[in-house]
Structure I
Amino acid sequence: MNVLAIIPARAGSVGVPGKNIRKLLGKPVINYTIETAQKATLINRIVVSSDSPEVIDICQRMHIDFIDRPAELATSNAQIDDVMRHCLAELESQNGDHTDAVALLYANVPVRADDIIDRAIELLTTSGADSVQTVAPVGKFHPSWLYQLNGDRASKYIDNKIYRRQDLDPLYYIDGAVGVVTRQSLLAGQDNPDPHAFWGPDRRVIIQDPHETVDIDSVRDFYMAEAALREKE
């Protein structure tokens, strides 16, 4: 299977400006994703999609291919599958290579399990699924324990009498470590009103511990990522 890893890294960021190039333990955040992708044995090619001159400079210094992302795909409203399809089309038009699957690796995730990319690709291959994503169990923010407010009056979001955590229905969230999708499913999702349609009808998952992945969306996340990286070392 020919697998292309796409690392989206646009310049704009609402939560933390410049987070992809901000230094974390002495090197830009995006470097961690690039280095993890380089260690994966089942990835055939890595490409970064960006509109940031600083990110492109990092790619050149690390000898990583990059695609200049057009302005219409570099907004906060742009859908990630459109970015992936743009990269795929650009690369295939350049060299004629045929890609069987695409691994989505967000640039703002500096902490991942060492083997998680290869595990996801292997599951996609052996299962025959449309896609594989990593997930983690929902903890104290389970929907059965959430409230909705009317002014300062609170009411259960889901009516229930569950008191013990052990009695909650197991639920999971996408943790963002890696998502792998077949070329066929990615292309089939184009122009679909469902923004998640490109993952296909047959979606498989790998369950991880909540602490195995750190997704940087706030300044506080930098401290969590630093602690996690120091712990791994």
Structure II
Amino acid sequence: MAYLTCNHLALGYEGKVMVSDLNFEVNKGDYLCIVGENGAGKSTLVKTLLHLKDALSGQIITGDGLKPYEVGYLPQQTVVQKDFPATVQEIVLSGTLAKCGRKFFYGKAELALEKEKMKRMEIWDLRKKCYRNLSGGQKQRVLLARALCATGKVILLDEPVTGLDPKVTAEFYQVTKELSEEGISVIMVSHDIQAVSYATHILHVEREHSFYGTKEEYLKSDKWKLFQCIGENGEWEA
């Protein structure tokens, strides 16, 4: 059974529909890239998947043992987040909070998990550094390690490469592709055409008639032609 199955979702605010009849699923190891024009409803979908907002109608069904708190989230970076005065280790450890239960401190299991994920993201040597003094690419690796501490099943990344240079962007995409190949489901919201090449599945969000399918199906569709056209003209923003 899929980790997430979304059936006939209608999303919006205060009863006003932004996107309707949204249907897609996320299985183990899928790399789902979510694209769409600015204002199409991508951010609203993210909030709904994180249970921060209710759908206007339709269903989100979880399966294969996925619990609501087992979606690791890497949000869009704000000025405040980029300047957060904490060490790398403190930020990554915070990803284990849901596993602590009623404990008021981190135990051996949480510390071991934090170490494992920091080494996996190649930031162990940065653990005592202040987060705000890191480069953009290093900060995203820290946040990805934090998301992986929260889950071993599904990670949700919202515009993670915005502001990164091309080399760091390519490295970040490669890391997320490897995570997908290891069996972690990756859901990435992006306006970057390059992201499509790393995905296994594409969700192209529109107010009506959204597309969901494999990357190969998407590359043969009119939606892909639209994505390329708008992206090349520089008119499609996150």
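Observations, loosely collected:
- Structure from which 29 was derived, relative contact order in percent (Cα under 8 Å, 6 or more apart), options I, II: II
- Test item: FRET efficiency 1/(1 + (r/R0)^6) of positions 8 and 120 (r between Cβ atoms, R0 = 25 Å, to 0.05) calculated as 0.90, pick one of I, II: I
- At a computed 1.01 (Cα Rg over 2.2 N^0.38 Å), which of I, II: II
All of the numbers you see were taken from the coordinates with simple rules; none came from a lab. Model, not experiment: these values are computed from the prediction. Cβ atoms are built from the backbone, for glycine too; each structure is taken alone.
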